[in-house]
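Visitor: Several structures are given next for inspection.
Where a number appears in this text, it was derived from the coordinates with a stated rule and is not lab data. Worth saying up front: this structure is predicted, and the values here are computed from it rather than measured. Cβ atoms are built from the backbone, for glycine too; each structure is taken alone.
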Structure I
Amino acid sequence: MGQYLRFALGQGRYALGLDRVKEILEVGALTPVPLMPDCVRGVMNLRGAVVPVIDLGRRLGLGAVRIGRRTCIVMVELGGAAGDESPPMGMLVDAVDEVFTASDAEHEAVPPLGTAVEPRYLRSLVRVRGEAMPELDLPAVLDPAALART
């Protein structure tokens, strides 16, 4: 059993393991940074730390997130191994919907075709209330080397 954050990007709904989510923030002032990849919307000040904010829609090829009433910044950490302290990153999403729980039996393999997002960015499809929702593979989506190449 695991807990997931369900959020909106454009017309789609996506899931992200809650263990990676640190907090959800309202969109505030973002400072653009010259010579950054198109998907980096800017940086923000988070309690004295400079944090990059990635436009998740652009990163996944779904088009830029349009700032609106429900737009949020989901703060995540990529660190995996014990003691691996990675700096937080912000992901700009259209809206955050809910936190839900899914069992291992509710996960399906990602099909090689037919997803709006490239399969390399997905861990699985998670079923919630009969709907199959793509679960993002956060290390693949926010890989710093891959971001630098975009």
Structure II
Amino acid sequence: MLSRKQKGSANRVKARVRVAKTHARVADMRRDWAHKQSTTIIRENQAVFVEDLCVKGLARTRLAKSVHDAGWGMFVRMLEDKAVRYGRAFSKVDRWFPSTRMCSVCGVVGDKKPLHVRTWTCTCGIVHDRDSNAAVNVLAAGRAERLNACGGAVSLPA
């Protein structure tokens, strides 16, 4: 272990090189996985819509290590670059869009919910899984934005 080696010793130099190689290997594996997944997603779909998350803000929460390990910003950049290269439509949905709170059936926007709430019931009686509902809403918002000729803001039907 690097921290247990005496400063200035040859063993510390060897340990530092070993740690650097391990970090480089992990970074290469993560980048390779992101490249493979982004290529697969872009090749299999004509249009890709993602939620524009505030990675900087998420990195200041208790999820910081998970957010940085996932490399969300890098992954989205890869998707965007490959979408242009393959001639696919790519769009980011605004981070303030209430994708998890809005009912994908009737369009009613509910109250804010803590992260541990994974399912919720709308006033129209439909039970929603938080992630599936958000995916449907992001798809609808992305399609609406893509079909907007002027590039301005689009209000979804309520």
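Visitor: Consider the structures I, II: one of them gives 74 for percent of Cα pairs over 14 Å apart, for residues 67-122 alone as calculated from the coordinates. Say which. Each step should come with its number before you reach the end.
Guide: On the way: I: 74; II: 69.
Considering all the candidates, the number was obtained from I.
Visitor: Of the structures labelled I, II, which one yields 10.6 when mean count of other Cβ atoms within 10 Å over residues 19-26 is computed from its coordinates?
Guide: Considering all the candidates, the number was obtained from II.
Visitor: Going by relative contact order in percent (Cα under 8 Å, 6 or more apart), which of structures I, II comes out largest?
Guide: Working: I: 27; II: 19.
Largest one: structure I.
Visitor: Also: Have a look at I, II and say which one yields -1500 for helix-only ellipticity at 222 nm (-39500 (n - 2.57) for each DSSP H run of 4 or more, over all residues; to 500), as calculated. Display every interim value, and only then the final one.
Guide: Numbers: I: -1500; II: -16500.
That value comes from structure I.
Visitor: Which of the displayed structures (I, II) returns the greatest value of distance in nm of label points 7 Å out along Cα→Cβ at positions 43 and 99 on calculation? Could the numbers behind the result be given before it?
Guide: Details: I: 3.0; II: 2.5.
When distance in nm of label points 7 Å out along Cα→Cβ at positions 43 and 99 is calculated for I, II, structure I comes out on top.
Visitor: To test your reading of the models, identify which of I, II gives 159 for volume of the Cα convex hull per residue in Å³ when calculated. Could you put the intermediate results ahead of the total?
Guide: Numbers: I: 124; II: 159.
Label of the originating structure: II.
Visitor: Tell me which of I, II gives 2.8 when you compute distance in nm of label points 7 Å out along Cα→Cβ at positions 11 and 27. Please report the intermediate quantities before stating the final value.
Guide: Working: I: 2.1; II: 2.8.
Corresponding structure: II.
Visitor: Now, a different point. Taking distance in nm of label points 7 Å out along Cα→Cβ at positions 59 and 139 from the coordinates of each of I, II, which one would give 1.5?
Guide: Here the read-out was taken from I.
Visitor: Assign the value 4.2, calculated as distance in nm of label points 7 Å out along Cα→Cβ at positions 3 and 35, to the correct structure from I, II. Intermediate values should be presented prior to the final figure.
Guide: Numbers: I: 4.2; II: 3.4.
Of the structures listed, the value fits I.
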